[in-house]
Structure P
Amino acid sequence: MRFAHLADTHLGFRQYGLHERELDFYHAFEQIVMRIVEERPDFVIHSGDLFDFPRPQPRALWVASRCFSKLKEKGIPVYAITGNHDMIMQRGAMPPHVLFGELGMRMITEDEPFFVHRGVFIGGTPYTSKYFSPRLIETMSILSKSAAKHKKSVLVMHQGIDRFLPQMHEIRLEDIPKNFDYYAFGHVHSRIQHPFGKGRLAYAGSTELWSLNEYDDYRKNGKGFFMVDLDGDEPDVQPVDIQLSREIIKQRLHADSLDESLSRLRSMISGMGSKPLAFLEVDSGGYDRKTLHDKLLEQLSELVLSLRVSYKAEADLEAERVLTRTFDIPEMIRRSVKDSKKANLAIQLFRALSSGEDDEALRIAEDFYGGAR
């Protein structure tokens with residue numbers, strides 16, 4: 001029994017407000033569906049955040065519909081849960097996924113928490129916030145008892161675990177039942193495989209670079225999905241990589257050798273098929289930052305899709321490193337802000353702004369205050 005495990009496709013996400021980036025996320029999903037059709041698995045599991053918003057725009061719905069139609073044509077059903085991004089936080093509201101029921105999507109919900117596919121138990125629950133973690137633990141316990149009646153079982157979740165998301169987790173690793181063969185997780189955008197219980201716990205990771213924070217994991221582990229074979233005593237999990245639409249450039253430059261660095265960058269970019277995203281950190285030294293910025297724009301703005309620059313002198317960087325070593329800033333925020341929801345918001349904003357992700361910080365704030373109304 002073989003299946004494909006993917007998550008965090010975030011269809012409809014217009015990163016940095018760029019139409020091209022929205023298309024990149026669609027292209028990644030289309031590539032994955034094409035590869036799944038080639039692999040011909042028995043079914044597909046999507047572990048949440050199919051869409052970036054709970055009310056996706058028509059193009060996102062159209063791309064999803066077209067892709068699920070291709071899977072249906074090949075007789076490949078999809079089992080899915082909602083993540084925090086595509087969940088409508090209103091009582092009785094239906095997620096956009098219900099539109100794809102006739103295309104072979106089977107939603108794992110609180111009312112229908114599991115399915116059995118040719119003897120394989122597939123159970124789970126939609127994303128649950130940390131404030132309801134006791135209920136989540138109870139739900140996992142109930143699913144564990146049902147799974148014990150089947151030879152093979154899969155738990156599908158969209159949650160952060162303390163081991164892999166220390167500051168923002170909803171559950172602890174020790175809270176998870178150990179009798180499942182495979183744990184199909186979403187929410188963490190890194191690709192992770194971890195031996196757990198009698199099987200393997202895995203985060204399939206995001207399918208595109210949703211945040212610059214994912215860059216290092218992307219370079220190390222790629223983007224795509226997992227193919228999982230349950231026929232052996234232990235699940236065999238193989239990553240299937242896709243080619244992203246454009247390159248990501250992340251470099252640190254020094255002001256005193258900027259001309260030479262820019263010449264190398266221009267030469268490198270000229271060999272790329274599409275405009276890359278460029279994230280540059282410039283050690284400005286004693287130079288005027290406006291002059292440096294004007295030079296960067298002059299040399300690179302026409303060659304890249306997005307140019308995002310931060311300026312720091314070496315002394316600033318060392319002070320930042322000392323501050324990070326000395327203080328646990330998220331913990332300081334939690335102690336200072338008594339309202340846990342606002343504390344989590346402040347931590348997310350701190351991380352986004354510290355990474356130069358201004359647009360992402362704005363989106364986080366808009367999501368928070370929009371959902372609070």
Structure Q
Amino acid sequence: MPLVAHTDLPTFQRLKDEGEDILSPQRAAEQDIRELHIGLLNMMPDAALEATERQFFRLVGACNQISQFHVHPFTIEGLPRSAASQAHIDQYYESFEKIKADGLDALIISGANVTHNHLSEEDFWQPLTEVFAWAKENVTSILCSCLATHALIEWCYGIQRTRLPAKRWGVFSHSVTNRTHPIVAEINTRFDVPHSRFNEIFQNDMEEKGLIVLVRSDIAGVHLAVSPDGFRIIFFQGHPEYDDISLLKEYKREILRFYHHEINEYPPFPEHYFNAELQQLLSAYKFRVLEARQRSMPFPEFPEALLISQLDNTWRDTAKAVFNNWLGKVYQITNQDRRLPFMAGINPDNPLNL
């Protein structure tokens with residue numbers, strides 16, 4: 001399912017340079033293949049805005065070659081933006097009003113940073129719930145990432161997330177718990193998933209509301225669940241879209257926060273992410289940072305180049321398989337008019353006939 005570069009969004013060229021299959025609108029028009037239109041509601045902060053674009057675009061573009069994907073990025077009010085990020089959004093993103101008018105076959109909603117104890121107190125809560133309400137009625141399937149999962153579960157089912165004793169941060173082993181569901185068909189039954197969150201919605205709370213848990217970890221909890229109808233809403237608590245360097249970038253940001261006295265404790269290693277050699281290197285680096293902080297010296301150069309070559313990605317293939325299964329099912333049941341969620345004869349309450 002090749003992506004179509006239907007706008008001048010720089011992410012298209014970046015992915016093409018990395019070897020991804022990107023079609024020009026002219027080439028796409030010459031192919032007698034059905035289109036799918038996927039929305040990406042990108043709520044990530046400025047530092048991760050464009051990286052999040054690339055991560056989800058890669059997963060969509062890696063699906064099998066039975067369709068052409070038009071990915072439509074957009075965002076909402078209530079999210080602070082720098083001038084540069086706002087300029088990027090103004091130039092390349094669509095408005096929600098246009099999204100509603102044109103319609104979507106599927107929708108991806110990213111995570112976001114929060115500043116309040118309760119999600120309903122966030123400035124973006126009202127605009128986000130407006131997207132939820134529209135998408136539930138008009139989009140075949142919605143895929144939520146991390147914070148979006150917590151927000152939509154609270155909005156739909158009244159379950160509030162629970163603050164964890166410590167940040168759930170690292171790469172954790174998971175198992176498929178429902179091997180017959182089409183979303184996890186033919187994928188590895190045990191695989192890794194990155195997590196990065198302070199909060200969790202627990203399996204028991206999900207199942208009490210009829211949600212179907214598909215993938216979980218004994219340590220990290222539920223990673224993948226779906227709405228009671230089996231397909232209309234896909235919930236991720238982990239981050240299958242992450243690049244191999246995503247946790248490294250986050251770890252570096254946390255060290256910088258410590259150096260600038262924004263947090264009091266030096267950040268721990270993300271679990272199961274750095275090998276023994278990298279942990280030894282980073283432990284030595286920690287003493288340099290502690291000394292620089294104490295003596296008001298310049299921030300020591302972070303040894304990023306030495307680290308990157310030894311980072312492993314143990315989740316990407318499975319993430320691609322899940323996205324392929326998801327969009328393959330969207331392709332099979334969505335209406336050719338993207339303003340309508342289903343083709344004739346599909347039961348919205350059980351669209352996959354599970």
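Each reported figure results from applying straightforward, stated rules to the coordinates on display, with no laboratory input. Model, not experiment: these values are computed from the prediction. Cβ atoms are built from the backbone, for glycine too; each structure is taken alone.
With mean count of other Cβ atoms within 10 Å over residues 3-10 as the yardstick, tell me which of P, Q scores highest.
That would be structure P.
Could you figure out which one of P, Q the value 13 for relative contact order in percent (Cα under 8 Å, 6 or more apart) was computed from?
So the calculation was done on P.
Taking Cα Rg over 2.2 N^0.38 Å for each of P, Q, which is largest? Walk me through the numbers before you get to the answer.
Numbers: P: 1.05; Q: 1.00.
Once Cα Rg over 2.2 N^0.38 Å is worked out for each structure, P has the highest.
For Rg/Rh (Cα atoms, Kirkwood Rh), for residues 187-226 alone, find whichever of P, Q sits highest and give me its label.
P
One of P, Q was used to compute FRET efficiency 1/(1 + (r/R0)^6) of positions 83 and 267 (r between Cβ atoms, R0 = 25 Å, to 0.05), and the result was 0.30. Which label is that? Before the final figure, lay out each step's value.
On the way: P: 0.05; Q: 0.30.
Here the read-out was taken from Q.
Once Rg/Rh (Cα atoms, Kirkwood Rh), for residues 147-274 alone is calculated for all of P, Q, which comes out largest?
When Rg/Rh (Cα atoms, Kirkwood Rh), for residues 147-274 alone is calculated for P, Q, structure P comes out on top.
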